Structure P
Amino acid sequence: MEAKKIDHIGIAVFDLEHAKRFYEESFGLAVEHEETLGEMKIAFVPVGRVNIELIQPTSKEGVIARFIAKRGEGIHHIAYEVDDVGATLERLKAQGVKLLDETPRAGAHGKQVAFLHPKSCFGVLTELVSKKDN
């Protein structure tokens, strides 16, 4: 796997509108894209070549709601762009890396994504992202 770049840093927030205002008013940054994906409302705020992904839960039962309830608001994951998420997952699995997703799935912006277990990534929930369909 060759990581091309950090694609985004996911930040779990309780109130998406409040978080967007903070980034706009405090740092002069603008939201580039918003969407709802499953049990999450997402806003992408570009900072150079990296996006801050603000993630608000839309359900009290979802993964982001559970994360906030347990740890509070904050960094949820770091996402790396790779050429092919499926091939990268196969190679990492063969190396003994613990996967949360065995196969790629649809993510924001129509990209393919998969998550690696934090226990295999020094305590950091890690997302793989590819621009192309795999």
Structure Q
Amino acid sequence: MASYTIIGFAIFLGALFVGGGIIASMLLAFRTPHSSNKVQAYECAEDPVGDARIRFKVSYYLFALLFLIFDIESLFLFPCVKIFRTVATQATALSPAFLLGELSVFILILFTGLIYVWKKGVLRWE
């Protein structure tokens, strides 16, 4: 029963925090009922220029997506190398040669994907 009390108290505090923020914003908000500035987009204190609905090339999105994929996959290398170092220095059931093979396959897959994307011309910035 004590755990339910803690959960209920946490929910109450969360609702109080959210409700307090909403009430504070309603009390402190700047009110201009009929102003053209009210419906205008705010962007770093600069007046907006042009239409907001412009077209971007799909290659920009592909470039960003590929960057995220390779960045996240390269981050996976750090824990793998740490595990490899631990296995290489201690006597465990896994052999260092097996882990080196696994790491080599992982890096080979990364480089194969990079070469494929490179050959397709996605990395060409125009």
If helix-only ellipticity at 222 nm (-39500 (n - 2.57) for each DSSP H run of 4 or more, over all residues; to 500) is computed and equals -7000, the structure in P, Q:
P
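Hey, FRET efficiency 1/(1 + (r/R0)^6) of positions 25 and 113 (r between Cβ atoms, R0 = 41 Å, to 0.05) derived from one of P, Q reads 0.85; which structure? Can you show the working numbers first?
On the way: P: 0.85; Q: 0.35.
Value 0.85 for FRET efficiency 1/(1 + (r/R0)^6) of positions 25 and 113 (r between Cβ atoms, R0 = 41 Å, to 0.05) corresponds to P out of P, Q.
Computing FRET efficiency 1/(1 + (r/R0)^6) of positions 9 and 33 (r between Cβ atoms, R0 = 41 Å, to 0.05) for each of P, Q, which one ends up highest?
Values: P: 1.00; Q: 0.50.
Of structures P, Q, the maximum of FRET efficiency 1/(1 + (r/R0)^6) of positions 9 and 33 (r between Cβ atoms, R0 = 41 Å, to 0.05) occurs in P.
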Label whose coordinates, when P(r) over Cα pairs in 10 Å bins from 0, in percent is calculated, return 13, 43, 34, 10, 1 (choices P, Q)
P
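For structures P, Q, calculate distance in nm of label points 7 Å out along Cα→Cβ at positions 49 and 73 and state which one comes out highest.
Details: P: 3.0; Q: 4.0.
That would be structure Q.
Every read-out reported here was derived from the displayed coordinates using simple, explicitly stated rules and does not represent laboratory data. All of these numbers come straight from a predicted model, not from anything done at the bench. Cβ atoms are built from the backbone, for glycine too; each structure is taken alone.
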